[in-house]
1. Computing Cα Rg over 2.2 N^0.38 Å gives 1.38 for which of 1, 2?
2. Quick check on the output: 2.9 is distance in nm of label points 7 Å out along Cα→Cβ at positions 235 and 403, derived from one of 1, 2. Which one produced it?
3. Ranked by mean count of other Cβ atoms within 10 Å over residues 11-18, which of 1, 2 sits at the highest value?
4. Taking helix-only ellipticity at 222 nm (-39500 (n - 2.57) for each DSSP H run of 4 or more, over all residues; to 500) from the coordinates of each of 1, 2, which one would give -12500?
5. Comparing structures 1, 2 by distance in nm of label points 7 Å out along Cα→Cβ at positions 107 and 347, which one has the largest value?
6. Ranked by relative contact order in percent (Cα under 8 Å, 6 or more apart), which of 1, 2 sits at the highest value?
Structure 1
Amino acid sequence: MKLKFPHSSQNWISLIGATIALISFFMIVFLFVVDTFFEKGNTYLGLVIFMVLPAVLFFGLILIPIGMYRKTRREKRGIISSKPGWPVVDLNNLRTRNGFMIFSVGTSIFLLATAVGSYEAFHYTESVEFCGELCHEVMKPEFVAYQNSSHSRVACVSCHVGDGVGWYVKSKMSGLYQVYAVAMNNYPRPIPTPIANLRPARETCEECHWPEKFYFRKLRIQKHYLSDENNSEWDINLTMKIGSELSALGLQEGIHWHINPDIKIEYKAADYQRKTIPWVKYTNLKTGKETIYLDENIKMSAKELEDLETRTMDCMDCHTRPSHNYQPPAFFINNAITAGKIPKELKQIKFAAMEIMRVDFPTSDSAMKGISQMINDFYKDNYPDIYANKKELIKKAVSGIQAEYSKNIFPEMKVKWSHYQNNIGHLEFNGCFRCHNDNHSSKSGIKISKDCNLCHTINAQGYSDKLEISNVNSSLEFKHPGNTVTDEWKSMLCVECHTGLNP
């Protein structure tokens, strides 16, 4: 039996639309099966299945009624109608009935497929794959850093969007401009941290890390290597005062005292990146006592201070790079030597590696070639015996430096540690010293102290074979590694020397 349709459907526009819709539908089904059951998908397959092809399918379906409408109008042009009205749907007419049934069944299937597709499209746009790999060149630095972070098992949207419709809509609206910027190739390099637009940490971070659980102190052991001929090892063991000495005391003292639920710390920053903080306010929420501290070295009028935004301190004021931390060379080269990725037995390998890091390579490929050439040239010129007899060690050193470089420095996007402020600590950036610098004083003369022992105590330090060790309940006075620095550091801030390129 031949299936008959209304005469109005017999036109090229409707035929083309139906063809496009059918092909798109079968492609969606085929690719969905491939992606689901055969695990042959890739980063862009989800985009094609849940966004591109459904749009093409919808376009094809729209063409069908457009073609029918155009043909009907053309047929009526020669007919004079005294009673214009609505089209008549006569189900006793075989052609109309066939068209109606096809439309009803097709619409039902389309609506069901749209519901499933919309659900899958929502989850795809919330996936790590979509966030990190779709715009490969743009997001490569962030994605690589994320994969090497402690949050690599946490979905991007858990931190960048969080729960609730409002922030979901905001993120998608922001995403529209990002798509435009990538398409037009007018995005900044490096991409700046969206400091002003971040969701409050209490609505994201504290879904997992709630303040009442930040109690215990932690032992931190660091290995450093000096830039001498033997890559001398210098160790330092610190007790980090994350919480109180006794866990039962909770957050009465220690680093995480700043987010104690019984107090509130507010501050005003004089710059966008919040590096300069002229005003700090402490409020005891139990007693209502308030204390305001002003930086003596920053001269601002009361009106200028009043015009600055008042921000309540939260996790992100210190943990500015929790998942996308680009480590400085002084750190990742030390770690690579400790892990054996860069052989410590190669004379002056620490010095040679750090000298390479001072070079700004234009691309990642040129960096890989440059690292290989510069290491080989260094040993060829300075240690010909090592160059002739220990090529395998040199090759291993090259591979280790290249691997660590590729995790932390991305020339195409101009991304490296110095472009992204990390406020944990006080070496490459002022971090803690933005407030704890002995300059912020209250009217009564109380200062926000710079005393190192507020946050940590030194349990051991020195050359690995001559380690100086303290007693259990005491700490050592810091000694700067090496012999070139004596007591100058006491009157300086660390950032005045430590740029990330110093040993």
Structure 2
Amino acid sequence: MGERQSTPFTLEFNRSIQVESREDRLTGDAGALLVREVFSRLSLEEFFQERLVDPRRPELITHPQIELLRSHVLLLAQGWQDQDDADQHRKDPAMRLAVSQRRGTRPLESQPEGSQTPAGLASQPTLSRLVKALSTSPQRSVLREGLLTVAARRIQAMRDRRFRYLTLDVDSLPVEVHGQQEGSLYNGHYGVRCYHPLVAIIGETGDLVDVRLREGNVHTAAGALEFILPLIDRLESEVCQVASVRLDAGFPEDGLLSALEARKVGYVARIKKNERLKDLAAPFLQALPPCLGPEPSLAFHELSYQASSWTAARRIVLVLQQSEGDLFPEFFFLLTNWSAKQTTAVALLDLYRQRGTAEGHFGELMSVLEPALSSTRRKKSHYRGESPKKRYASQDPFAANEVKLLLNALAYNLVHAARCLLEEATGQGWSLGRFVERVLRVAARLVVHARRVVVVINSQSAVVWQKLWTALSQLRWLPPPLPA
């Protein structure tokens, strides 16, 4: 019926198989529509539109800033890290529908030359200019606030579960880079050139609540005090009380510990072994009773310890662990400000072991979304073969890379929210990678009628989508009522 088509080739192993390209509306990223649904149900459009500043001249705008933000986040959520992928997906019908502010079939309509109505997704240079526009300190503060807002609104929308207290997990991660990005340096602990950001997550729900980019060679605890205390304030004002903070072995420094103690916020952390700690453990390093079953034998000893840099002695728990076949137990120390009456050694170890779930979420951010931080200062020496007539100030590459990290964290929270809804609906666990591959990266054909777009997916994916939609239909964040 007048459709353009071509037959590039016929397969040699079976000449009955013919490969054709047609002008059908096909996509491999139908799941972007689900992520957009989460975005909208949490009222994030209004949140960002009210707070982000668009520095562009209105008469020259083709893509509204909220659409640019959605484009960037949805591409990251679908696993498209390279900004050049934006050009490849400009005409993707599912992405156009998911990104656009317009209703009905209008996002798929072609536009006349020179029209200020978007005819597709924004190009890579336009998304790069968005990153530059978001690189100012106030704009990054909005993105950081938005990250916690996604988590808070999702938790508030969980009708069947409320939290009185929560646990904050804080860690640092290496983001490896390939190049000379400003602030990236060689980190001897990880053995790579990287950035070394701080990240924080709600232990009970797995939602990222803040990320802070740092130079590659900084100490694990650098800036942790300024990172954690304001975050606790925001969590307690928007979600609920922070009962405890779980920390890795690099964080216990006197300033941070004293500040948490002054606020009466509990903490538990491992501490690195040193000669003094080994001497403290030496009298207890005796073989434990044989382990019963597959679990190793455990023993606990209550001790007090004051590091040379600390202003006071603190409670530590020596944990001995011996597996079958070991001659002597292995040991490590847990540090806490809870007394033995408040939290027993067994309960303290159990609480700290739950940190493994948070580390799994940190790992999913790095392994599934794979944040690519590649902004550098590139002075434009020529334009179309000639020297540019006007030179603009170069963007701050460190700030631009923090924007990219925040956008990745925002994409993670949206996908994680959808993943949690599917786990609730199916009663089984879904890794983030499996969720992206099986639920979001779904092929579909879009059929356009007079006033409606029908998205046709395969029957196996339709079963999962139906279960997800049943749970998603219950997700609705409602703004708090205005005071009388």
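Bear in mind these aren't lab numbers, they're just calculated from the coordinates by the rules spelled out. Here the structure is a predicted model, which is why all the values come from computation and not from measurement. Cβ atoms are built from the backbone, for glycine too; each structure is taken alone.
1. Only one of 1, 2 returns 1.38 for Cα Rg over 2.2 N^0.38 Å, namely 1.
2. Working through the options, I get structure 2.
3. Top value of mean count of other Cβ atoms within 10 Å over residues 11-18 goes to structure 1.
4. 1
5. Max of distance in nm of label points 7 Å out along Cα→Cβ at positions 107 and 347: 1.
6. Answer by largest value of relative contact order in percent (Cα under 8 Å, 6 or more apart): 2.
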